[in-house]
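Read-outs throughout are calculated quantities, based only on the coordinates presented, and are distinct from any laboratory measurement. As the structure is a prediction and not an experimental result, all values here were calculated from the model. Cβ atoms are built from the backbone, for glycine too; each structure is taken alone.
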Structure 1
Amino acid sequence: MMQSQAVTLDAPPSAAQQADTDVVIETRNLSKVYRDFWGRQKVRALKALDLEVRRGEIFGLLGPNGSGKTTTIKLLLGLLFPTSGQALVFGKEASDVTKNERIGYLPEESYLYRFLNAEETLDFYGRLFDMPADLRRKRTADLIHLVKLDWAKRRQLKEYSKGMTRRIGLAQALINDPDLIVLDEPTTGLDPIGCREMKDLILELRDRGKTVLMCSHLLADVQDVCDRIAILHQGELKELGRVDSLLKIRDVTEIRASGLSDAAKEEIKSVIARYSGQLVSMDNPTSTLEELFLSIVQDSEARPGRRARVEP
């Protein structure tokens, strides 16, 4: 006689559970202190960092040299252990190596084997992920085409320029089709056309549902592609929010109109209507990310204890 088996159906996820799945990176009071040989505090690299990176966004991590950016990235990748606090990636502790299967990482300096060509390089990294041969071949061909190196795919990397090396480094970071891509100075060594193509590629990765965490000293690049940014200084979070919101100058109103005479330009809304002009936009003008960044660093040096003003 057959015995019946009970079947348990999972309840649909609550709104809170769904929100949790949208958080790819989370740090809670994350701190890192570097100590000398005798165990004495040498450098406090990171101080009580709290931030979230959500699924499908491009998040920029900014700060001057020594602000804690690299330490933060190494903590998230599990290359360092926190002194206190917690770093979570995909809901797992950053020290859990199983999460790395879903991460692609492009360091500031790509450490690649100079005597391999592009195809051999990507095939090698595909083997590290235990990818079957047919999938490795397909991913290799697709990624070489994506970074526009078809014409140099059989040249040894020692013959590559720095910009070409940067491109194959990005392809290497994407070989496992990661959900989270960490980019450290992704446009280093690229000419203006290469920079534009790299930024377009980062935007395309977001459109494909990928989450991108990027660190860059080129503020214009960050302003062009990032949805939200965090600015660090001396190990502390000083600013966090959406780029468009942070750059908006709220106490100034800017009006743009077309089809108006010189007389109409001297007036505001009523005159635009009176002269049959078309109101193109009326909003707050924006600053630049460079101006915001410099003002935050200067204010931080003047008032070291000020913490971040968090935007939605």
Structure 2
Amino acid sequence: MKILVTGGCGFIGSHIVDAYLDMGHKVIVIDNLSTGDIKNLNPRAEFFKEDICNKKIEKIFEQEKFDIINHHAAQINVRTSVDDPLFDANVNIMGSLNLLNFAIKYRIGKFIFASSGGAVYGEPARLPVTEDFPINPSSPYGLSKATIERYLLIFSQIKNLDYVIFRYSNVYGPRQISKSEAGVISIFIEQILNNKKCIVFGDGSQTRDYVYVNDVVNANIEALECKSSILNIGTGIETSVNDLLNILSEIIKKNVDHENDAPRSGDVFRNVVNASRADRIIHWVPKTALKQGIKKTFDYFKKIS
């Protein structure tokens, strides 16, 4: 198959590109390199340095005739979405609609969309969160992701567009950048390797569900043959920021130097997802234990530092 991966020079997208190429698919990458790194680009992929918001990318669709779009390009920072909601909406809503428009026009078979298993649900009344929970985003970022989910459902009904929506929990691993709150593991590792204090927002008791990037890649592989679905992708394990500090302390064999700061607006306090539907539909389960994944991530960043 011929697959377009947007954000294919980014953290998650570049790992997906590698996997699709290893499967024998032809992969085309669109990335404006605003947060992606050209060093992440697999040389076997065809690359276009373009912005998903630019209507001129239609030429690429005319030329390549994709079978599938895997859409991972995004404005990824919750704080940025709060400070500049117009920018967030332009990238995450208008840019995604630009791609959806071309997907329909050029009769592309499937649209795989990276949504958020934390931001779209907001502060849930109970945990873990299933896909049937109400959509109640507490940030513009979450709202932008939820908006494109609704567009996909509508286009599925009126345009017969197949889709897979992945509501990721907090993804971590090699190549992760430190430009979003979801990147707390890479942020801490970067601060440790640079002999800086780790900054903990709030008292550190806030929790997330951390899933290793290779497990996320496996879900994107299964999505190629999956029927239209909305799927949580996470471990079902609730982990606090203080827990992360303890794991990193074990890795470096001393207590992580850290200090607390004020909580950030727009963030939910607790989040953990139930991914049993992904197990039923695409036979996906996470395989990487948190300590193992953090150790792999630490070793990666230590090697390149």
In terms of distance in nm of label points 7 Å out along Cα→Cβ at positions 223 and 239, which of structures 1, 2 is highest? 2
Given 2.4 as the derived value for distance in nm of label points 7 Å out along Cα→Cβ at positions 95 and 231, which of the supplied structures 1, 2 does it correspond to? 2
So if we calculate FRET efficiency 1/(1 + (r/R0)^6) of positions 79 and 191 (r between Cβ atoms, R0 = 35 Å, to 0.05) for every structure here (1, 2), which label has the highest result? 2
To which of 1, 2 does the computed value 22.4 (Kirkwood radius over Cα pairs in Å) belong? 1
On distance in nm of label points 7 Å out along Cα→Cβ at positions 199 and 295, which of the structures labelled 1, 2 is highest? 2
